Structure P
Amino acid sequence: MKLKVSYKGYKLALSHPFKISRYSRTHQDTVIVTITDGVHYGYGEAVTNPYYVKEIASITTAIDAVLPLVENAFEKTPEVLWTELDKTGINRFSLCAIDEAFQDWYGKAQGTPNYKRFGFDGDKTPVTSYTIGIASIEKMIEKIKEQPWPLYKIKVGFEGDITMLKALREVTDAVFRVDANCGWTAEETVLKSKVLKELNVEFIEQPLPADDWEGMKYVKANSVLPIIADESCLTEDDVAKCADYFHGVNIKLMKCGGITPARRMIVHAKQLGLKTMVGCMTESTVGISAIGQLAPALDYLDADGALLIANDIAAGVSYEFGKLIYPLENGNGVVLK
């Protein structure tokens, strides 16, 4: 039997302008891939990103090139199909969308949620953080009051960010994590870590440019807070290298190529003594539901992308004050609206 594969582009409107140390945006372009046998429908997602895949056409052209492989994968496992696709040289974002969709279809066809198929306990999931993008202090305070949450990820990496964090601490007792998106120096990170610890910050994510390994060696040795890799940990090969320079890794499905390699990265990271986190892009519930299938295996979770979107296009995994709620659907649990 042949599978049918299709895709569609969407423009996701953000509830607030989203700014990090490197760029700002008000909308997010995304591609949703659908794989079906006529009975069960699987969905996957790939967003555009100014540093990795800039245009929807780059995603869809790559998908078109591998359609025969996917269409003829009815009797294959997700792991076998992923390996075949990877050998074609397809970009990781397009590969992620296909892998998520195939995993979703496969779980639905097998009649089980994927987290259970992976052997995970759905009651043991970490709380997800809620991201507060860079804005005026008044606007960031407004965002926190608008969305009460037990755990916030605060974007930093700009002049005055410590003053901002002190102001935010005045309005909430929630745990903070900070993400500099490569916006600090090594010395700055070490100095600021001491202040951040006093502000009940749990860890610092990617303070330095991705290739500043010498700086990260200094930071890991001297920071009073754990340091988590993001931009320095894109694919499976990066996990081992990060072990000497970070305390943990943030795995992004789109950067590594989907659920299939992310599972292997989690296992490898744990073997190396690294803390594990899966993070998200600004993606819909399609992508977030894929991330949710891995949540029970993680130390930390950053999967709030759909919460930042004003026109979400799907139902699936949801959150109640940071706690993940699995839907009744099998697979990744995705249903397009």
Structure Q
Amino acid sequence: MWGQKQEDRTMERKLASIQRVTEVTSIPGADKIELSKILGWSVVVKKNEFKPGDLCVYAEIDSILPPKPEFEFLKDRNYRIKTIKLRGQLSQGIAFPLSILPPGVKAEEGLDLTELMGVTKYLPRIPAQLQGETKGPFPSFIPKTDEQRIQSAPGVLERHRGRLFYVSEKVDGSSVTVYRHDGAFGVCSRNLEIVESAENDLWKAAKKWDLEKKLQSLDFDAAIQAEIYGMGVQGNRYKKEQIEIAVFTVFNISEHKFLEYDEFAEFCRKFNLPTVPILDDSFILNHSMDEMIKAAEGNSKLNPAIPREGIVVRSLQECRDQEIGRLSFKVINNQFLLKFDE
């Protein structure tokens, strides 16, 4: 019953890489900058620095560049690349000419430069009540939760055109993975397993929804993956008076596969577990990049007074993509990024 067995494969994000500039257009009233297209991203660049077809060194948003002389102009931003507006144009990422490459590096489209250039990922500060005492690394028998942004993998839209997907709201919370494996029960943050504590919010959520008992009732080992949100999490943007949970996937550890959408929905109904808001359970993928970015806009179902963080688009039937692995991607709402300085 529980879906098709899947290959376990982690897709590392390329924070910095060599990419091709596919478009360059002028910006009305601007004589020093113009707008380029790199992958699915719009990036403001210096005028006449690139032409369509050129290769460049591209660093994505969420990148932190090393404190080197060539990046000194970013010092006031703590070397962090984030979504900004310049002359009314949204710019996401930064592009450098190939001359910035270290000596001896051969310029090949798609080459991952993250480690070579010393680029790291920006991670927001984690409140003490979420950190907890570390028990160990994130379990190797459970896939980590980290969807690729579709702008970094535009080919997905063509390769899977016409396929059925479901769309959920991306909840702006803190990731929690709760599992039972070989009789052991554990609670994990995004990257670590956490020692049980009455003060830790991840453990509080596990206790509140009685997740250990629910997992123990199964005839297979499993992991429940969710976002916790509310009081004390991400500034409580949803204005909740207590910790809440929104389950977004269930993983069958015994058979090493995710539950299909119908199975996932049935699982959450059976155990009375709230899921992330489901916006569409029969979404046909036949959209352009601009249309997908537009689809991410809108207000949150959890608090209609604020823009939602974005959407997660996942194949209705579990399958893999050659580039991103599990066929699941996110589209962040640019209005959210601008409003909350993300």
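Any read-out appearing in this document is the output of simple, stated calculations on the displayed coordinates, not a laboratory observation. All of these numbers come straight from a predicted model, not from anything done at the bench. Cβ atoms are built from the backbone, for glycine too; each structure is taken alone.
Observations on the structure shown:
- helix-only ellipticity at 222 nm (-39500 (n - 2.57) for each DSSP H run of 4 or more, over all residues; to 500) derived as -10500 - corresponding label from P, Q: P
- For 0.40 (FRET efficiency 1/(1 + (r/R0)^6) of positions 45 and 301 (r between Cβ atoms, R0 = 35 Å, to 0.05), calculated) the corresponding structure among P, Q: Q
- Structure from which 1.6 was derived, distance in nm of label points 7 Å out along Cα→Cβ at positions 285 and 325, options P, Q: Q
- Look at FRET efficiency 1/(1 + (r/R0)^6) of positions 141 and 237 (r between Cβ atoms, R0 = 35 Å, to 0.05) for each of P, Q: the largest one is in Q.
- Which of P, Q yields 19.3, 61 [Rg and Dmax of the Cα atoms in Å, calculated]: P
- Top of P, Q by distance in nm of label points 7 Å out along Cα→Cβ at positions 261 and 293, largest first: Q
- Read-out distance in nm of label points 7 Å out along Cα→Cβ at positions 109 and 253, computed value 1.8, structure in P, Q: P
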